[in-house]
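In the part that follows, the structures are each spelled out as structure tokens.
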Structure P
Amino acid sequence: MSPSDSHSVAGVHALPAEGWILYDASCGVCSRWVPRWRSALERLGLGIAPLQADWVRGHIPGTDVDLLRDVRLLRRDGTTLSGADVYRYIASRIWWMYPLYLLARAPVVSALVDRAYRVFADHRHAISASCGVSPE
């Protein structure tokens, strides 16, 4: 199934206007955090789905390891964002987060945000385990 099908994908019945936030459902933190933001993301025209969904492999090239490395934004036009760029994109679209978005674009801060994201992403399973957060 693909996001362009008219059927339900990941519990979302209408196609999102902007695209899909794709997250690692095997990560405890990710599988709890992203769905909690569902209503805010839907107001932005974004649906959510796990990276492990069968239809995702047809839209994002690479191996399973590459696919699960980062959170992704798959736009309706097929283009993607990944990692910290997804968070910056979301922050740019939510009025109260917009100042954080502007700050996160500053060169030094951008590098720090990218590094912090990478450290979290590379250790998210260990962080989930140490916090006792298992995937839902």
Structure Q
Amino acid sequence: MRLQIWDASIKAHHNAPWYGYGYRLANKEVAKYSNEHKREIANFTHLHNEYLTNLLSAGYIGLAALFLIIFLPLSIFLIKRKEESVNLYAVAGIFLCLSYFFFGFTHIAFGEEHVNAFFIFMLGFLLPKVSSLSQNSKTESEF
């Protein structure tokens, strides 16, 4: 059924407004483009793909915002992983961002408040560790 949802989503995208169909309204529109299981697809709350869900719900701006949420911290962690003092935290951040990115292909990665809270909590823990420890090590090495 997921393959049918994704196929119908791609078809619906061609006629979608650039700003999307709206929060939790994409499934009802996508169901119109499906050959089978129209009722089941319309009753789901998401499209079982984070990227299609955001594209069809919030349009290009929503999809771009999602990519910023994932890839901006990822880029920081990738840059900071070269610093030995923060390598462990940076690698943990890389795994966090990449796991949400890959999970989004078949699920809704940011669809539940518990999952969202975990992501924000981990970013809130890891990003300061990466930036503050690297600054402390530079300060110590200057003396």
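Out of P, Q, choose the structure whose coordinates give Rg and Dmax of the Cα atoms in Å, for residues 18-57 alone equal to 9.9, 26 when calculated. For Rg and Dmax of the Cα atoms in Å, for residues 18-57 alone, the value 9.9, 26 is produced by structure P.
Match the computed value 102 of volume of the Cα convex hull per residue in Å³ to one of the structures P, Q, and report its label. If you can, show how the numbers build up before the last one.
Values: P: 113; Q: 102.
Source structure for this number: Q.
Tell me which of P, Q gives 14.5, 50 when you compute Rg and Dmax of the Cα atoms in Å, for residues 42-105 alone. Only structure Q yields this read-out. As an exercise: relative contact order in percent (Cα under 8 Å, 6 or more apart), calculated from one structure in P, Q, equals 21. Which structure is it? Structure Q accounts for this read-out.
A value of -24000 was computed for helix-only ellipticity at 222 nm (-39500 (n - 2.57) for each DSSP H run of 4 or more, over all residues; to 500); which of P, Q is the source structure? Show your work: numbers first, answer last.
Values: P: -13000; Q: -24000.
The read-out comes from structure Q.
A short reminder: the numbers here are calculations on the coordinates, not readings from a lab. Computed from a predicted structure; not experimentally measured.
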